[in-house]
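Listed next: structures, encoded as structure tokens.
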Structure 1
Amino acid sequence: MTRTDAGRREPMRIAVMGGGIAGMVFAARAAELGGKVVVLEQGDDELYRCNTRYTGGAFHLCFHDIDEPAETLATAIKAATADFATDALTEAIAADARHAVRWLQGKGIRLMKAGPDAWRQHFLAPPSLMQPGLHWQGRGGDMLLRTLRQRLEADGGRLLRGARVTRLLMAQGRCAGVEYERHGARHAIEADLVMLADGGFQANMDMLRQYVGPAPEKLKQRGAGVSQGDAIRLAQEAGAALVGMENIYGHLLCQDALHDDRLWPYPIMDMLAGAGIVVGQDGRRVMDEGLGGVYMTNALARLPDPQGTVLVFDRAIWDGPATEFILPANPYLPLSGGTVQSADTLPELAARTGVDADGLSQTVLAYNAALARGATAALAPPRSAGAARPIAHPPYHAVRLVPGITFTMGGIAIDGNGQVLQAGGAPVPGLYAAGCCTGGFEGGARSGYVGGLTKSATIGWRAAAHALARS
């Protein structure tokens with residue numbers, strides 16, 4: 001609250017940049033707690049595109065159930081990120097993910113159990129991952145945003161579509177509002193607090209080239225592809241520190257997804273690659289396939305040509321690991337029009353894929369021998385054993401790959417309450433951030449993935465309570 005000259009307490013004036021899950025959770029809770037909230041969303045359509053609408057819908061932490069003890073979840077987060085996640089964010093999200101999700105349910109958001117696995121206990125409903133391709137209208141993420149908008153407006157808040165924030169208004173080191181453009185006109189809003197939540201920089205080719213890899217135009221956008229990094233740029237101009245900018249979240253896709261929308265966001269090639277090998281045009285392996293799909297996606301995104309690799313596997317892998325996970329490659333890849341090259345010998349397979357035959361044969365021979373000896377760590381590059389299988393049972397198969405980028409992992413440094421931090425660790429007064437425009441939680445040397453929906457909802461939920469308690 002703010003105090004008038006007559007001593008009356010007026011509602012805290014809050015401007016929110018971005019209408020995805022982070023921004024809308026924050027906005028709806030802040031309005032519920034008495035704030036005067038306006039959300040500025042750059043998308044102009046009634047059902048504006050954003051990653052929340054496209055989400056698969058799982059609230060999990062490192063594929064753990066969010067109802068597991070906070071200590072267990074914190075340990076999993078630290079392990080998945082190789083200690084990259086800050087203590088403040090780890091503790092906050094491990095402790096309050098369940099409370100944020102319960103709050104969502106209390107607002108009318110429907111959840112369901114999607115399967116027996118721990119990570120599938122809290123899925124948005126209705127489910128979206130029922131068939132290959134993108135099916136989001138009327139599904140979990142779309143309905144979440146529709147419902148939160150209704151709750152926001154019921155508590156006096158507003159959502160302005162087609163509004164792109166262009167500047168933060170600063171006064172004596174404090175964020176005091178925003179300027180934005182809408183339908184060709186410029187506007188300003190004075191605010192006691194600004195929340196930045198526009199979703200990262202996955203659609204900004206210049207920023208991707210600066211931080212992630214040399215050829216971002218050769219990545220496949222595996223999400224809405226609308227986030228341009230505006231919040232990150234504005235926060236940095238206001239004195240914020242940035243952290244972990246080099247990592248992305250995404251999955252390996254069949255290269256046919258570049259021209260066939262039936263092949264994204266699923267099926268993904270991660271399970272196949274984790275069991276087989278990924279080679280360049282010279283037939284040599286290009287990375288450690290045992291560190292998971294998100295790590296492999298980052299590794300390919302950093303190559304001079306992210307579209308220059310081929311996934312190689314055999315019949316046993318196709319009949320085994322390829323049948324696992326959501327909408328698995330076997331059978332959905334060929335059923336959805338994806339190209340799987342097959343041959344009875346490795347030289348034949350190399351000829352069909354344009355890969356060097358001698359290089360591929362030597363690579364598979366060395367890989368199989370190392371696997372048999374339990375010595376895959378000695379390969380170049382080293383191979384974490386993981387789910388590795390020999391490539392020894394014809395027919396042999398190959399799929400051309402493209403890394404699919406869903407969101408960027410790095411961004412604005414924040415504390416566990418979403419306060420934007422300067423390089424020295426002090427907060428920028430009046431400025432908060434949440435969701436995929438923030439950093440310090442996912443990423444690190446192994447591109448550790450924790451859970452985009454969960455981190456976004458939890459920090460948005462915590463930030464609203466923290467901000468309104470200080471008013």
Structure 2
Amino acid sequence: MRIYMLLYDQLEAQGLKWLLTSQWNDMQVTIAEQAEDMEWMHEADFYIIDMKFITEGKMAIPSHVEWLGLSSERTFQTVYEALSMKAEDILFRPLQPERLLSHIQQLRFRRRNEKVHLKRQERPELPLTYEDFLLGNTYSDRLLVMGLIAPSHLNVLHQLVRELERYDFPTRYDVFPFSDFVLVVHEMKDPAVLQEAYRTFFSEWKYQSDTLLTIYLYEGTQRISYRELYKKMRRFHERIFYDGYDILTWEKKDVHWREVDPFLTPLEQRTWIEMLEKQQSAEIRNWMEQDFLTLAAPYPNPEMVRIRLTSILAQVRRYMSANALASESTEASYHSLFETIIREPVVYRIVETFLVFVVELFGTVQTTSQFAGRFDEKVKERIAANYWDPSFGLAACAEEMNIHKSTLSRKYSKEAGESFSDTLLKKRIEEASRLLVETDLSIADVARSAGFTHATYFSRRFKELTGMTPYRYRLR
């Protein structure tokens with residue numbers, strides 16, 4: 001795009017030239033020093049003119065010329081003269097750069113759409129259909145570049161498709177809207193020129209929408225079907241889970257997921273029980289950020305990460321149950337977090353939402369703890385938090401609660417209807433039963449994870465309470 005600039009202040013002209021050329025790579029700005037022959041009016045796409053040249057009678061502007069006036073005089077006469085000569089607008093000093101850029105941007109859109117309309121009438125589209133991507137087994141007879149454009153909000157998808165169809169890309173192309181992204185297929189010519197065109201589109205989009213875009217460009221081959229290309233691009237779309245939005249990248253490698261076990265190990269479960277029980281917000285944040293926000297390629301399948309997050313959420317649910325947190329607002333927040341884990345497209349946002357929920361949960365616990373509760377429930381909370389520790393017993397619990405162990409034993413037995421040691425044993429057997437069913441841990445490892453020092457003692461007590469050995473319990 002060519003702009004002709006005629007200003008009295010040459011320093012101001014140089015500054016505006018820098019502003020425009022730094023914003024758009026294809027911008028050409030010519031600075032004139034004085035009003036000359038009117039023939040120069042036919043050399044540029046747009047003109048920026050100091051109103052002083054007009055008010056002093058040094059020039060007149062033909063009606064077909066598109067121009068913008070600049071002035072230091074906020075008077076009716078200045079505005080009248082600008083509008084009478086059909087100026088696009090008049091800007092007053094001190095100038096606001098964003099207003100000038102907005103005018104130029106609108107002009108670029110207008111010119112580009114006119115040009116694209118003519119080109120689209122002359123240029124045939126690539127012979128592709130949705131069937132090629134979804135059902136067929138067809139191959140391209142030429143090199144292609146696939147562009148996947150995904151908006152952060154799907155309500156702008158129609159607008160995005162319209163802008164892509166209007167855009168003046170330097171190659172033959174066709175646009176295929178899907179439910180959550182747009183696929184643009186280009187005939188391969190000059191990759192650098194195409195990439196620059198996408199950079200310009202990426203920049204111009206930000207001027208007309210607050211919705212962020214992620215754009216993946218991928219060079220296909222003649223040895224791969226359109227259906228396989230579509231699957232590859234789908235996988236790039238899934239990678240937004242890690243990349244987020246507001247990026248433009250040319251991809252040379254396919255996306256491959258690495259295998260991971262999404263479930264928490266017994267040690268990780270104990271860590272979460274302890275962090276929740278002690279309300280260690282900082283430790284929980286560090287754990288979440290280390291586990292989910294420092295991942296590097298090849299990434300795990302996003303679905304496996306979502307399963308892992310729900311596994312952690314299950315620990316939070318147990319903590320809520322142990323602390324009797326079942327208010328309507330807490331339950332609503334919990335279910336909202338679950339929906340976020342399942343549906344939110346970016347892992348960073350899931351982690352932040354999770355951390356906010358945990359902090360709010362701790363605040364609720366601190367509020368409810370101000371009111372007296374049953375003594376036996378408080379003891380059971382400590383058993384639930386420490387059963388995995390073989391050294392935990394009546395004395396350790398009494399020390400935590402700042403009470404003599406004989407007092408604890410007597411008071412607990414009276415309220416709970418059973419001894420402290422029986423409750424602790426039942427909790428350990430309960431956890432061991434869960435591990436026998438849900439994991440492949442050996443009997444010895446199950447015993448240790450449930451707080452037993454010796455596997456033989458564990459097996460004997462397990463049979464006493466359940467009527468069968470751990471081995472038979474697992475096989476039933």
Structure 3
Amino acid sequence: MLLRRIYDDSLAQASYLVGSDNGDALVLDPNRDADQYIRLATSLDLHIVAVAETHIHADFVSGVRELAASTGARLMLSDAGPPEWKYAFAAQAGATLLRDGDVIEIGEVLVRAMHTPGHTPEHLSFVLSDTAATEQPMGIFTGDFVFVGDVGRPDLLETAAGVAGSKEKSARQLYASLQRFRTLPEYVQVWPGHGAGSACGKALGNVPQTTVGYEQRFSWAFAVREEDEFVRRVLDGLVAPPRYFAQMKRVNQQGPAPLASLPDPQELAPASIGDALRAGTMVVDTRPAQAYAAGHIPGTLNIPAGPALVTWAGALLPYDEPLALITEPEHAGPVTTRLRLIGLDDISGYWTPEVFRAWEADGRALETVRKLDPAGLQQMMRDNEVAVLDVRGGDEYQAGHIPGSLHIPLAQLELRIGEIPDSRPVAVHCQGGTRSAIAASLLLRQGRTDVLDLSTGFGGWQAADP
């Protein structure tokens with residue numbers, strides 16, 4: 001038997017490939033970039049014969065249907081939830097529907113479905129046995145049920161899918177599923193669907209796997225024995241999920257368009273950007289924050305093409321409007337793929353940095369973002385010349401903040417922009433400088449002209465001890 005973990009850092013998401021001695025393979029929880037699994041299987045001399053997923057995902061576009069169609073593999077989907085949480089495309093795609101106790105056989109490998117509702121009603125975990133050695137279980141693929149040091153949040157059915165009043169019921173289902181999980185041997189390995197940074201839990205560990213015994217001994221979720229106390233604890237302190245989660249739930253239940261069917265981004269003429277902005281196109285400048293601050297085209301939004309691209313694109317970009325990018329030609333394809341992993345499919349094309357020269361050659365000025373250091377901000381605060389906006393998360397703010405600052409997390413900024421005083425300039429900051437740069441660009445795009453960025457972040461403010 002062979003096991004490979006395929007991890008996407010931008011999604012904090014794990015897929016798994018299980019290979020058997022006869023050359024057959026199963027892929028679990030693939031994301032939309034189906035080609036990566038085909039390339040991996042080919043490199044290992046394996047043929048993908050089955051594709052399955054643990055549940056209807058909320059944080060990325062599933063690749064389960066496309067991968068099965070591309071390889072001719074059997075498509076295996078959960079049938080364990082209530083009628084409203086069935087896969088709408090299952091019959092059309094010829095899927096095999098799985099319930100508790102059903103088995104997927106891949107050569108000598110047996111993968112048994114275990115219904116573990118709570119995070120979602122239809123959630124399945126998969127218990128793996130390598131029968132070449134023993135019929136006893138080796139490990140369990142837990143999807144978004146059990147993470148390293150945490151469990152999946154049970155509120156998404158209510159907060160992302162709009163099912164009012166469901167989060168307490170889901171929390172109680174999660175508690176019951178954990179009691180069943182306890183019955184597995186302590187040595188059983190646990191292979192979760194997400195790592196640190198995912199919004200599918202509260203405090204996920206940053207290691208790739210754990211064991212049943214370790215979680216029972218050291219995870220808070222197993223230390224709480226009483227059901228009502230567990231429900232209180234698991235629902236306490238949950239932040240609002242990213243806005244795009246609701247879109248992903250709908251897309252994945254209905255069945256997304258194949259990634260391969262979407263057009264490649266085309267380079268756009270520099271002179272066309274003005275018309276695009278006037279027509280309402282959301283133009284995303286993916287350059288580093290420093291380059292954007294030094295000069296950018298008014299009306300564009302800065303989300304740098306780094307590790308946080310997917311997170312902030314999903315939180316801030318519209319799904320019902322066309323998008324276009326500013327990026328280097330060699331980055332256009334990869335950036336487009338990253339955005340399409342979360343369903344931002346309507347990307348009309350991209351402009352290269354040549355667009356800035358053309359803009360200025362046409363007699364139009366580039367806009368800049370003024371940078372502040374801690375001493376400069378302190379002086380403006382003493383003179384009562386600035387409003388300070390903190391765009392960090394709630395836990396970060398509670399742990400320490402600049403006195404008198406207004407707290408609006410970046411993901412909520414567009415909805416709460418009216419709370420920001422307009423009688424004086426606003427200085428925006430986060431912890432290290434990335435989120436504040438995005439926030440500054442959003443404020444400028446919304447018409448504020450008096451925006452400053454504490455580029456050192458709160459960390460720099462603390463270090464300076466102004």
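We did not get these values from a lab; they are worked out from the coordinates using the rules stated. Values in this document were obtained by computation on a predicted structure and should not be read as measured data. Cβ atoms are built from the backbone, for glycine too; each structure is taken alone.
Miscellaneous remarks
- Comparison of 1, 2, 3 by distance in nm of label points 7 Å out along Cα→Cβ at positions 109 and 429 - largest value held by: 2
- Value 137, calculated as volume of the Cα convex hull per residue in Å³, for residues 85-212 alone, assigned to which of 1, 2, 3: 2
- Computed 14.1 for mean count of other Cβ atoms within 10 Å over residues 245-252 - originating structure among 1, 2, 3: 2
- Structures 1, 2, 3 were compared on distance in nm of label points 7 Å out along Cα→Cβ at positions 69 and 253, and the highest value belongs to 2.
- Structure from which 85, 47, 40 was derived, Cα extents along the principal axes in Å, options 1, 2, 3: 1
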